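No value in this document is a laboratory result; all are computed from the given coordinates. Bear in mind the structure is a predicted one, so any value in this text is a computation, not a measurement. Cβ atoms are built from the backbone, for glycine too; each structure is taken alone.
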Structure I
């Protein structure tokens, strides 16, 4: 037996409880890790609150969480890592726990902290995937809504490194940081369209909406083509003829190792806002729902 955070009904953060659970055993191709860090993602909150109940049937009790990093302590037949290896990846059966299963473990470089290793998985793969879906190339321009967030910030860095001109809408407190990443940062909110046009008089080729702030209609107008706009956060996408990109992994399968190496080399940064003990998972959810965070929140089991 081992400890995990579980919930047995949808609701507010208080439904998250510390529980004794059966320690999972790795199947073929899987490894079990002693979790050192587990990332808290916005999707975790949507799952806990019941917003995702229409897309998947929950089998209570549920262990929330997607991403973790830790030390391998058991392996299944044909596993891609050995006992004692330090790895990270997307978990099978939740990450808010002392021991978790990984299907596709990726080696964690020594230079990468546990907190960043756990936080990079979903947000990094999402940014990588969407840039690929947009097909934006060097010399073209890309507007990223929510460039100050974790997904948006990684997308900024990847796009700039590929020779793309990036404009990012951000809150006032993120202007300096996103500018330092190589983007032209403009303040979001009323008047953002005019500010973007002033920052990019040559026009905008593509738009990546990571904010879900009701910007799709104006974004389509800016590009002149709804196929040049993708959102990961606005459920009204279909009404605007815009693609909604979902899924934690990418079809290429190579993005996470690449992202890990970039981060370990200092070529990709991901701010960690705060860490919490496993027992304070509910507080982590409360803080994220209140938008108090400026960077990733991480559980340390």
Structure II
């Protein structure tokens, strides 16, 4: 049964596909509703996600998802949610380097700053990330223990693939884990983990009005990690991605006081975590592995991790 057929089983006769992400496919249903067909998520995870939606409702200066129904009409779980206002940032903002591109950058930085001010709700201690089933950070785990544990699990699972394309992979992994252990334990904040220009909806003045798609890497963590991840994922496939990261890092340093070296350490962590995130994607999209390898083999990262 296709995704649209599953929605038709629920009585939505003409669903319109809106977007595809790592987690699933989103459809417009009409009457102010959208549906998300989840690739891998199961009932317990989605009920916990609904708790998160409820917990953060009104805590950001933007609209956030509200889950109205949780159904399983076929192979996949489906959530029906309110359709929220705004247009995806990437559809209206100037591309990097074009006149006025800074307005889009400032919009993204504003969202990251807003997230950094939200204390992590308790439900995040029960939320898993990626395709895992156990909570990313239970109540007794520090941030350092949680993030290094995730990296170890990902590299144990995909280490052969990573080592084949990353020079001196074992030494770089050891160096990264050492640097993460040396970081000061942060206050736990709401980390979205996937702040892309498709997940930020804006008004006609490029002001953020909605933030979508919590759950992929949403965690109780360090807002500096959020910034590092955002600078990479905002235009991950661009041939100018290193320039874009540097431009965003400068903005995060100027506005939020974030340290450029810490941003680079966290970018290494994020790149390893998502390198193989598409491996079980039913749409068979490109793996992020070549991008991670290219990043880890840069002189800047090699010097940081093997010094």
Structure III
């Protein structure tokens, strides 16, 4: 398992190095659709497609798009009960009770925006469009045009149920200063969602900017959290197999779509030293799906069916 983890870190580091190299090449060659946007942006036509290791079967459901503006600076997984910096605001979907003072146990029974009764909480940094008069942390918060939720199966075998209160994280809020090994290529366009970038994408007119969060799905079978909020739930190896002594659980994918016109600057909220870098995009969840519903999800995935 340690060897596999080292391999994934090396692969992520190489991916980051290639993305940064391509950014310099793109600017030098004038390949950006809007050159004035800078090195953090890339034309989607210059982005490679990623391989898909998910197994058969899917379970999809609706938790809204946060049109009511459930947002705060807290982080119930990493820093429960503590206020975050004002320039790092999170969008929350699912559990209605999440406040800065919340802890994971306090979420139980908190109600939900999800149509199927899922009381889990799902959250990520807000996305802002940026005008010439906006300051270093300004910009209008964008409400996603749509947000889709899906559980996917495992390519190598059956999945087991997620335990209640399991925490999961995708991406790294400190990727710039952490070296980028955990940065996730989440940026894409609605016309070519198989293309994923580590930079903000410039989409053709009429297409939406996507943030695609694919979460780890190999559970250690014991813990619902760990000191780094990651070691208990890790990513599969290439091909979809889980490391030794871990068990495949439903793979969570969240896709948030935004109406961003070509040439518009946009950025996520980030911590000061992370300079609003697209490398730092991330999302987290706490599983509070009712046990009966989780069993239904597992039956659906293991039967290879597509369920709603």
- Thinking of I, II, III, which structure, once helix-only ellipticity at 222 nm (-39500 (n - 2.57) for each DSSP H run of 4 or more, over all residues; to 500) is computed, gives back -8000? I
- Query: In terms of mean count of other Cβ atoms within 10 Å over residues 52-59, which of structures I, II, III is highest?
  - Reply: III
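So if we calculate distance in nm of label points 7 Å out along Cα→Cβ at positions 36 and 268 for every structure here (I, II, III), which label has the highest result?
Structure II comes out on top.
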- Item | distance in nm of label points 7 Å out along Cα→Cβ at positions 148 and 220 - highest-scoring structure of I, II, III | III
